[in-house]
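What follows is a set of structures to go through.
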Structure I
Amino acid sequence: MKQTGKNLEIWLESYEDLLYQIYTDDDVVSLVNKLNNKEDAPVAKNQLRRYLRGLLNTKEYIRSIAIMTPEGMVITYDQLTSVTNKNSWLDSFSLAPEKLYEEVSADNKTHVFPTEYGVSFANKDYYLFHIAHRIIDYKNLENKIGIVIISIDEKFLRNVCLVQDDSEKELNNFKFIVDDKGRIISFINQDNLTHKITDGKASLEKRQDDYFKFIIGEGLFEKEYTSINVYRDEALSWDIVNVSNQRDTMTKLSKQQEIDIMISLLSLTVVIILIVILSRQLGNSIKRVVTTMQVASSGDLGIRVKVDKQMPLEVEAIAFQFNDMLGKLDDAMKKEKEAGERQRLASE
């Protein structure tokens with residue numbers, strides 16, 4: 001969120017640099033003075049328009065550059081009219097031209113006017129925000145000779161927010177911007193622009209709650225999965241609002257938990273089966289050894305424990321030792337019997 005705010009400031013500064021280039025240009029000052037003094041006004045106006053035309057396409061998203069004099073004369077170069085010397089947005093602007101001029105010329109600050117409806121051109125509605133500054137005559141700093149206004153497409157703000165095309169409705173997260181009056185000035189859906197959704201002077205908690213209610217009301221995401229974060233750009237007094245849909249994340253987490261549980265149950269089942277099998281094999285093997293011992297104890301020394309591959313290694317070792325012991329004992333008994341037989345024969 002802070003990074004988006006920094007990006008907004010950096011990108012906006014690049015447009016302010018262009019604005020600075022215009023309002024401090026000596027040729028612009030000279031030509032505007034000629035207009036105000038009615039000296040070769042038609043020539044001065046044409047030269048200014050050529051100058052503005054050369055700057056209009058130097059930066060993306062600029063739709064209009066205009067110069068306004070104290071008497072209300074407007075020299076403009078505009079992309080959004082069929083007649084490029086006519087201003088496209090001034091008639092629909094919230095401030096009357098004289099009020100706009102008065103506000104901008106009152107100080108030496110750059111004025112930023114949030115997004116408003118601009119004009120419908122080529123069957124498309126354009127929303128613009130504007131940056132303006134009074135023209136500075138360094139030979140007479142108190143002389144208010146005019147103002148410069150650069151009009152920028154709202155898509156600039158959308159691009160700063162890294163928002164995708166309006167046609168992509170299934171977004172898991174996006175950002176939008178609200179001005180200090182609580183109006184939406186950048187949004188994924190153009191129909192929502194300029195709508196007032198909160199009180200810009202309210203607390204952060206109240207504004208965040210209003211943004212949440214707005215998103216839910218629009219039906220973009222489900223309430224239980226929607227997360228709202230707000231970052232306030234103090235320089236502009238704009239809120240950058242991040243909207244996240246946690247549904248996919250929660251669904252993936254739930255599926256992962258199900259998989260983990262299934263794996264755990266499967267592992268437990270395998271362990272139980274192995275224990276049962278091994279226990280059964282161990283029991284059978286021990287029973288076989290014990291049975292053989294019982295037979296051997298009754299005098300049958302020729303019996304042996306039958307060893308197979310299923311017999312546990314420990315029991316197998318016992319079986320081999322027992323079989324070896326029986327073999328040695330059987331041999332000893334046979335030798336003793338042979339010795340006794342030889343002794344009997346010798347005594348006869």
Structure II
Amino acid sequence: MNLSIVDYTILYNQKDISRDVSAQVLTIQYTDKVTGESDSLEISVADYDQRWQNDWYPAKGDTLELVIRQDSQQLSCGRFEIDENASSSSTSGDVFVIKGLAAGIKKQLRTKKSYAHEDKSLREIANTVAAGMGLTVEGAVPDIRIRRVNQYRETNLQFLNRIGAEYGCIFSVRDSKLIFIYYKDLEGRASSFILTKQDLISWDLRDQSHKTFKKAKLRHHDPYKKETVSYFSKDDDEDSDSDSADDIEIRSNVDNKQQAEAKSKYALFKNNTQGVGGDIVLPGHLLFVSGNNFQLHGAGNFSGLYHILEATHSISQSGAYQTSGNIKRLKTIDSQFHKTT
């Protein structure tokens with residue numbers, strides 16, 4: 001399958017260096033993720049005269065920006081702070097690699113800490129963590145009360161995503177903002193584009209489907225009241241693929257009804273959307289970015305509405321553009337789209 005040739009712009013400390021380095025560039029790789037690790041940019045160059053090891057040596061903390069242009073569209077990949085330089089040599093010459101992490105991922109955000117939060121809401125915890133890093137919170141973090149939660153040898157972002165995950169919350173950092181969003185809101189977005197099996201270079205999808213449910217029941221033993229309390233949540237999605245009238249039973253410690261409702265509702269949603277997923281590779285596609293949804297047609301029973309968890313955009317020395325990613329299916333689609341037309 002032929003790959004399209006794209007143009008790109010590289011900015012170093014906001015200065016366009018594309019013309020200066022294009023003849024030396026071997027590969028460019030931009031990776032973005034829904035949650036977890038930081039977005040990253042990696043540029044490999046042929047260091048013919050060792051200038052990158054000497055006069056052109058990039059300074060830690062300097063910034064890189066990448067814009068990819070395809071036809072009349074473009075993808076602005078964001079700003080990255082140089083985090084690591086690497087050099088290797090062989091009989092074919094020297095190669096220099098510059099690695100950057102999304103701007104805003106400062107050293108303090110990567111530092112593991114231990115701290116106890118008591119009698120705070122998730123919103124208050126997020127505001128406290130953000131203020132300590134000089135960030136502002138973007139998004140309506142839920143005001144769920146938490147009696148006590150410990151941050152133990154975790155980075156701030158790891159900690160927030162761990163405690164938020166049970167409620168279906170995602171935290172990420174972009175520039176000077178701590179951004180919050182619900183998984184369900186992210187995965188509930190409309191499809192951005194359609195791919196057919198013939199559009200793919202390769203695919204590796206797995207069906208680990210299990211029983212799906214319409215309702216969830218969370219059972220919790222309250223040591224203060226000395227009784228076991230049950231809470232119920234139902235699937236609000238009328239188009240859900242749920243196949244059972246039974247309840248999925250969840251066991252989790254909760255402090256209050258508010259926690260129980262949020263935990264059980266997200267546990268139900270997560271259970272019902274984690275059966276099918278895997279990895280695909282395709283010619284470069286500017287809309288194939290983490291957080292977007294798309295439809296896959298012509299893939300038999302693997303056809304469906306998919307969510308992009310992680311995407312990598314790669315450009316070769318010749319400018320050939322390829323995209324790959326990790327995806328999960330959210331819903332099945334009408335069987336008329338299962339076969340290639």
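Computed from the coordinates by the stated procedures, all read-outs in this text should not be read as laboratory data. Owing to the predicted nature of the structure, the values given are computational and were not obtained by experimental measurement. Cβ atoms are built from the backbone, for glycine too; each structure is taken alone.
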| task | Kindly point out which one of I, II the value 36, 19, 11 was derived from, the read-out being semi-axes √(5λ) of the Cα gyration tensor in Å, for residues 70-173 alone. | result | II
| note | Output -4000 (helix-only ellipticity at 222 nm (-39500 (n - 2.57) for each DSSP H run of 4 or more, over all residues; to 500), calculated) maps, among I, II, to structure II
| request: Name the one structure among I, II that Cα Rg over 2.2 N^0.38 Å of 1.14 was derived from. | output: II
| field | Winner on distance in nm of label points 7 Å out along Cα→Cβ at positions 30 and 326 once structures I, II are ranked, highest first | value | I
| query | Given structures I, II, which gives the highest value for FRET efficiency 1/(1 + (r/R0)^6) of positions 46 and 150 (r between Cβ atoms, R0 = 25 Å, to 0.05)? | reply | I
| query | Who wins on relative contact order in percent (Cα under 8 Å, 6 or more apart) among I, II, i.e. which is largest? | reply | II
